[in-house]
Structure I
Amino acid sequence: MIEKLLKKSTSLLLGTGSTALANLITVPLLISAWGMADYGSQVTILALTMVFMTLFNFQPWQGVIVKWYNESESEKNKLLSFTIHLDLITAISGSVLLFILAPVLAGFMNLDDSCVNIIKSYSVIIFMGQVGFSTVILRITENFKKQALCQISYSISRVLIAIYITAYDVDFYIGAQLLIIPYVIQNMLFWIYAIAISHEFKYKFNVFKLSIDCELLKYSAWVNFKAILDLPINHIDKLLISMHLGTESTAVYDLLKKGGQIFAMVAQSVSQVSFPYFSKLISEGRKKDAYSESLKIPKKVILPVVTLILLSLVLNYTDSYNSFCIKGVVVDTDILLMYFCLMLLSNSFIFIHVLFMSMGYIKKDVAIMIVASFVYLLLLNILISVTQLSGVIFSLFVQIAIVVTCKVLILKKEMI
C-alpha cells in the first residue's frame, strides 16, 4: 500500500519538487546579486515572518480531515464555514501584529533601518498564507494535481523574479519585496481552485454566518501549539544563528536547509496523501496494519544513512575535500553531508508522524515536542558559540531522536 501512496503523491511531488528546484536555482542567483550578508538578512526577515505565520496559523484542515468521514453533509458544511472564519481571523491578527512590531523586531535582530519596511511588507505573506479551507477542499477531493499547479506557479514566478533581480542588478531593498509576489500568486490560486471545486461538489457553506465548532477549535489549538513547538527547528534556529554568528552564517545554514528541503518536500507530499488513508485505517480498526506500513521506509533507509555518515567522517579528515567557498564564506563538506544524512533519516519516519496524528495523539505529540524543543534550544544556546554550525547539527540530531523514539515506543505499546 505504501507503493500506491507514493504513486498517488506523484502530482504533489511535481509541485514540491518544483519548489525545491526553484530554491536550488534562486539561492545562488540571489547570493550573486546581493552577497551572503544581504541574502542572510532576507532569510532572517522571512524567518521572522514565518514565526508569526506559525503563531497565527491554526491549520484547521487537520481537524476537519480527522472528523470528515464520520460527519453528515450538513455538519461537513459547518466545518468548512468555521475553517473559513478561522482562516480570516488569524490572517488579519498575524499580519497586523507583524506590521506593528516591525521596528522592534528589526532592532532586536540587529537589522538596519531599511529592513523595517521590508518586514512590514512581508505581513502580506501572513495575510495570504492562511489557506486552511483551500487545503481541506483540495485534499478531501484528492485534487493533488491542482495543488501541485499552485506550487509550480510559486516556483516559476520565484525563479523569474530571481533572474530579473540578477540581470538588472536590483538592490536588496526592492528585490526582497519583489519576492513576496510568488507567495501571493500561489495562495490566490489555492483559493480560486478551492472555491471552484467546492461548487463542483455542491458544498453549501455559509460564510456570513459564524458557526463555531468547539471540538474542532480545541483540536486546531493543539495543532497550533504543536506547530509553535516546532518553531525552534523550523525558524528560530535561523534567528539564533543570525544573532550569535551573523547573517553570513545564517545564509550558509539556509543553504543547508534548502538542500534538505528535497527530502522534506517528498515527505510532505506523501504525508498529505497518506493522512486520509491512515485516518481511514484507524476508523476501520486496522491499527496494526497501519503501524506495519509506517515502518517500511525507515528500515530501508538506515543502511544508506550510516554509509553516508561514515563517508562524511572520512572527508572530515581529508584536507583536500573538507571545505569549499561561496562568495568568500567557507562551508564545511562534513557539515553538509551530516545535515543531509540527518534530513534523510528524519523524513524516512514521516508515516510514523502521520499515524501518530491519525490516532488522535495530539496531546502526547505536544508533550513530546515540549521536551524535544526544550532540549534542542538548550543545546543550541550552549554549543552554537563554541562549535558554531556543528553544534546546530548535533542539537538537531538529539531533537529528532527524542521525537522519533518516543512516538515509536508509544505506537508499539498501543499495538500490543
Structure II
Amino acid sequence: MKILVITQNYYPDDFNINEITFRMAKDGHDVHVLTGLPNYPKGVVPEEYKWPKVITETINGVTVHRTKIHERRDGIFHRFLNYASFAINSKKRLKDLPKDFDVIFSYQLSPISMAHAARALRKQTDIPLSMYVLDIWPESLKAWHLSEGNPVYKIISKYSKNIYSSADQLLISSEPFAEYLHNTHGLDPEEMNYLPQHSIDMVSEEDLPNPFNDDKKHFIYAGNIGAVQMLDILVDAAELLQTKYADRSKNVQIDIFGDGSEFARIKELVEQKDLDNIMKLHGRVTKEELKAYYQHAYAFLLTLKRENYIGDTLPAKLQGYMSAAKPVIAMAGAGASAVLEESQAGLTVEQGRSDILAENILRLEYDNELVDTMGKNARAYYEQHFTLDEFMRKLYSYLETLIERGVN
C-alpha cells in the first residue's frame, strides 16, 4: 500500500504513530508522513529542525514531509497559534505531495484541526480516508473549562462534525467513543471499528538493576500530569497511608513519572504535606529508562477524571502497565474499567475515593498471591490485545477493506 499519514506530532517527538509508521515501512509499504516540526512537550523546536532546515527527510524508510508551525511554548495564545498554523500550513503543503496514495490515515489526537488537511485532500481526490480517533471533539474542550453553551464550543462542535463526517472509515481507540460520536454527531456506530492503542513491550529481555535501590514495594504512575489525571487523589491517598495507616504502609512508596501542566503544583503539594518519604516525583524519563522501573514495580496506578466522555478514554499507559505483568489499581472511566474487569488484572476504585485507593494499595501489599495472579492475567491480556503485532494486523485489515471498498 502507498499510505499518507497525517499527524501534527511525529518523530523525534515521542508518540505511538512513530512505531506504527516504522513498522509499515518495514513491512514493505510506501509510507509518507505529513507533519509539523518537533516541539513536544517543551514547546521549542530543536535548532536542527528550525524552519526551513528540514522540509523533507527519510526516517527508518518513511518519507517525512514537514510543514512550518508556530512553537507551542507556554500559554493558551501560543497553543492556539500552534494548532492553527499546522491546520493551515499542512493543507497548503498538500500541493507538494504525490497524488497517487491508496489511502489517507489521519492520526487524530487533540485538537480536531489536526485532521484539517486530511479532510481537504479527501474532498479534492477519491483517496479514501481512514481516521484513527484518539481524542473526541468537541468533548475535549471541557478539559479547558469550555461549556456546551459557549459560542466557541458550538462553532467547534459543527467543525468537528464536518471533520468526522468526511472520513470513509472511523477507527476508535476506546469503545465508549462510539456512543459519543453517535449521540453528538449522529454518526453510525456500526460504521466504526474498535482499535485500541498498542504499547511497546515494557518487559526487558535482560535482568535490569533495581533503579530504586531499596526493598520497598513501589506503586508507579507514569504519564501526563494534568488536570484530567487528577493526581491530587494520589497525594490524598499517600497522606492517608502516612498518617491513618502508618504502621501498615512503612514499606510502600508511590512513584510518579512524567510531566505536564500540574507537575509543579503536585510537587509543591507533596512538599507541603511532608510526603517525601512515601511519594516521589521523578519527572519525565524515556520509555527505555522506564523499563527498569517497570521491572521492579510492585503494581501500577491509573487515575482519570470521569466528569464526561473524556473519562471513558482507554489511556495508552494502561497497555504499557499490563505488558509489565503487574496489577493495576485504577480510578477511571468505562474504557479502562472494562478492560480491567475483563482481564481480571487489577482493582477499580470509585471516583474521588482516596480512602479506597489507599486501602487497595495496602490490600495488594499484603497479598502476594493476588498480585502474582493479576500480574499474569495482565500480561496474557496484553499479549492477546495490545501488542504492536496485533495492532498492525487489525489496522492492515481495516485499511485493505477500505481500499477495496473505496470512498463512501
Structure III
Amino acid sequence: MIGLPVVLIVVGTRPECIKLVPLIRALRERGSLRPLVVNSGQHREGVREVMASFGIRADIELEALPPLASLRAASDRLRERLRAVIDAAAPARVVVQGDTLTAYAGARAAADAGCRVVHVEAGLRTDSVKDPFPEEWFRRRIARLAELHCAPSASAVDNLLREGVDPARVHRTGNTAIDCLRELVGTWADGDTAAPGTRNTVVVTLHRRENWGGNADVICDALLEIAARRPALRFTFPVHPNPRVAPRIRERLEGKRGFDLVAPMAYGAFVRAAAAAALIVSDSGGVQEEAPHLGTPVLVPRTNTERPEALATGFVRLVVADREHLVAAALTALAAPRRPPLPFDDAAPFGAGDAGRRIAELLEADVAAESQRVTERRHDSAAPPASPARAAVGP
C-alpha cells in the first residue's frame, strides 16, 4: 500500500471505533487507498479493546488524554496532537465519525492543515444546539468544516441541505453501525435474535451529560421501583467509567437485589445481552440504531433525539427523566407482545448494512476526481502559450 493516497481515520472512543471498523476493512480490502488509523488517546484503552476484538490495530497511537480543566482545554490538546500527525502523514483525506471530542478536534486540525475532511454519520440534529451538549455543538461545527458528508439516513440528508450544504457533497450511505450488527447477527444460530433467552433481563446504560447528577438519581430510583414491582427481572448495567456517572450509580444500585453492575461490555457480548433482553433503558445513540434490528424495545431517558427514524420504528420511545413516567413506560413495554425485529434491507431506516463499502467508494471517487483536476491544471499550466493571431496581408 506504500505510495497510495493516504486516508487518515481518527478514532477516540469505543462507539467511534465500532462504527469505523467497516470503513477501515473496506478500504483495506479494496486496496486503492491506504487507511492510516489513529487512536487519539481520548479513551485509549477502550479503543484498543474494541480494535482487538475486530482484529484491527491502530497505525498511530497517541498518549492517553489526561484529565483537563475544561472541554476547551481538552479540545485544544487533541487538536494540537492531531495536527502534528496530519502534518507528518500528509493525507489526501481525514475521516472523522460522529459527534465526539476527537471528531471535532480531528476536523479542526485537518481544516487548519488545509486537508479535506470527510464526516461519517453526518447530518444528525436535534432542535437545540445545547441539547445534547456537547454532541450537538460538535456535529454542527464539523458540518462547517467537512467537504464530504456521509449521512446515515434520509432525515440527516435533509438536515444538511436545509443548512445550505452543497447537495453534491452530501451522500446517503446508511450507518456503519448496521454493518457491524448485521455481520454479528449473521454468525448466530437461527432464532438467536428472536428468542435467545428467557427475557427476564433489562439492560441499562447511562453516560450522556444530561443524565449526570440528579437525573441519574431519578433514573436509578425508577429502576429500583420497577425491580420491586417485577421481582423476577434482573438488571444488567454496564457502568460507564466516567467519574461523574459511576459513583452515583453505584451508590444507588450496588448490592441491590436483581442488579448486576458490570464493567463496560465487549461489543459482541453487549449486543447478545440486548437481543436477549425484555427491555433496554439507555441514553445511547447507537442502541437506538441497533435495537430495532434485535426486536428489543428501548426507553431513552432524554428530552429529544437526533435519530427520529428510530422513534418511527416503534421500538424506541423517549421518556423524560421522571420516576413516575419511567416506571409507567417500562411496565407498559414489558407487558407488550414481542415484535419481530426489523430486517436488514434498504427499507431499514439506517440502511442495509453496506455503509462501509459505500463510503469507501465515495472516498475513492472523491480522491480520483481531485487527482484528475490536479493533472488537468498541471497540463494547462505546462502548455505553451498560443501564438498571437497574425493579420492577413493583402496582395
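Laboratory data are not the source of any read-out in this text; all were calculated from the coordinates shown. Keep in mind that what you see is a predicted model, and the values were worked out from it rather than measured.
Here helix-only ellipticity at 222 nm (-39500 (n - 2.57) for each DSSP H run of 4 or more, over all residues; to 500) has been calculated and equals -14500, so which of I, II, III was it run on?
Only structure III yields this read-out.
Kindly point out which one of I, II, III the value 67, 45, 42 was derived from, the read-out being Cα extents along the principal axes in Å.
Numbers: I: 63, 48, 35; II: 67, 45, 42; III: 111, 45, 38.
Structure of origin is II.
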